[in-house]
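What follows is calculated from the coordinates using simple rules that are stated; it is not laboratory data. Everything numeric in this text was worked out from a predicted model, so none of it was measured. Cβ atoms are built from the backbone, for glycine too; each structure is taken alone.
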Structure P
Amino acid sequence: MKLRLLLGAFILCFGLSSCDKRISISNTSATPDVKELKLYDIAYGAHPAHKMDICLPKSRNASTPVVILLHGSYWSTGVKESMSRWQDSFLNNSIGAININFRNADTADIHYQEIIEDIHSAINYITAHSKEWNIKSTGYVLVGMNSGGHMALLYTHKYNYDNVIKATIALASASDLTDDMYLSNMIAKGKLDELRAITGMSFISGSGLPTPYIEASPRFFPKKIPTLMIHGKTDDVVPYNQADAYHLILDNAKCVNRLYTLPTAGHDLNLNNTNTAGVVFHEMSSWCWQFGS
């Protein structure tokens, strides 16, 4: 969720051509005369937060994977620029990447429902411009880090209007806001206001769990949509056992899924380590080519 701390890792690994070459997969059906496209701060709605950056590779066509990136930072802060290095890495590996801002949650009016609305509006905008941008009009891969990953899982498995999302990837992300260990960790880190912001209701230990905590938990709404989770075994924010439990839930729902475990990583996934960052990006790009092309 503190994505700004991770940018150094992206600079070290994701910006290196040797790392990109190792994970690049050729798009054999590419259209040679289509040029690379980069558009920044494009408005997809009326709110000042409704902006997106579009980076699409040259020679793309309707079979080129397109990812939609969701930033993290405990739902209530954060901006799309924290995912820019990732966006560049996808672009360098012939994968279209659209990096979106959305309204941050607060304790007054903006909760998970409003963020879901923003994600849906952004997807509609992308679909409406797909022909102009020479990309597919459906079948996108929704990718999120930390709280952005939680929203990616929630949108994909509970909503996914018109079945536009074909696969999802969540990194160090919560799938169960009702988990006792997770709630204890959030209390210990002083993040109760953030939980109140995303759900719209306060959590008071020992007084029962408000219904919105269930409604905002992807684990209760599994769909058969390919799901990749990448999680550190020593995560002190979102316990690893939560990812493992969701993996079993998806298995039981006959959903194609993979839990990629980083045995010594915490909530930051050890992305300051060049080798770890390269492996994580390889897992993501492979998932995109397998389920998003």
Structure Q
Amino acid sequence: MQAAPDWGQLLQEIGITAADFYQQIVGAVVRGSGDPALSWDDFTFEVNSDYDPMADTDSMSLIKKGMAPLDAIVWFSGQGRPQGLAIGVRAQADNLGVAVNDIYSGFFAWYFSLYTQGRAIAQGDPNFLTGVLTMGPHWADRITALSSADINKFPDTWVKYIDLHGLSAKAQNRLGLGAGGHRYTSSLKYIRPEDFLDGMADGANFITGIRAWTKDRVWWDLHPITKSGAIITVTGSINKLIEDCLATCVKPARLAELSNARILHHVPIATPTHSNWKNFNLALLPALNEPIF
């Protein structure tokens, strides 16, 4: 068996300290554990033919000249821009029009998707976007037009810093109907004492305990983008626990009613791997600290 290399001497020979090496390894592990990170290569920075590098020296100028909004922000605010990277200029025939309303609605559609489903582009065609806000069937194109890069690679925790009270009344009303990750916790207030099957006191106690914990409110602690790691450690999937409890303890007719009313996404299905609600210690639930409303 060969002797282990002298890492200290090896690192010194190639000009890297042990501390630097450690930090690089940690950084690689952290980045590798998450979603793919954005890089400068992800973008195609392009502007219309009337671009003037001497006059267009801020992000708003570039947006007005046809650069995707997020690209323009990254161009001026991103860290470590490669020295040789240049802005591409379109031929006049390829110039893009700038529709300010489409940009605004694209940012809201992105926010709406993150808030309601925890994803950059919501699944399906949300009626609030397609109909109420009249974005039509191609509403998702307004999100992807925000950048030449993959919108899914952008950070998403910014969603929690939007003040709902600053939105339009109809947007507030729609967002108040539910946030991502809350379908099951929010449904519990519709379970009445008479909805339980006979002999299901354990289920009734579990549901009562969860309602007391959430106070029938909506929390960033439970949102899929910002969910508390402490909660995941204690509960695993809280939604799967609730689904198994509902499927086991509540009358099928009531579950069908709640599903038809879209309070539940579907009629709950029993999942034996998540049946530990029966002896779950509710006292272990961490405190919820960040209410949405």
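Taking mean count of other Cβ atoms within 10 Å over residues 155-162 from the coordinates of each of P, Q, which one would give 13.5?
Considering all the candidates, the number was obtained from Q.
Out of P, Q, which has the highest value for relative contact order in percent (Cα under 8 Å, 6 or more apart)?
Largest value of relative contact order in percent (Cα under 8 Å, 6 or more apart): P.
Given 4.0 as the derived value for distance in nm of label points 7 Å out along Cα→Cβ at positions 43 and 179, which of the supplied structures P, Q does it correspond to?
Computed on structure P.
Any idea which of P, Q comes out highest on mean projected area of the Cα convex hull in nm², for residues 139-282 alone?
Top value of mean projected area of the Cα convex hull in nm², for residues 139-282 alone goes to structure Q.
Please state which of the structures P, Q yields 0.80 when FRET efficiency 1/(1 + (r/R0)^6) of positions 131 and 195 (r between Cβ atoms, R0 = 41 Å, to 0.05) is computed from it.
Q
When helix-only ellipticity at 222 nm (-39500 (n - 2.57) for each DSSP H run of 4 or more, over all residues; to 500) is calculated, the result is -11500; to which of the structures P, Q does this value belong?
Q
For structures P, Q, which has the highest computed value of percent of Cα pairs over 24 Å apart?
Q
Work out which structure the value 0.95 belongs to, where FRET efficiency 1/(1 + (r/R0)^6) of positions 171 and 203 (r between Cβ atoms, R0 = 41 Å, to 0.05) was derived from one of P, Q.
Going through each structure in turn, the value belongs to P.
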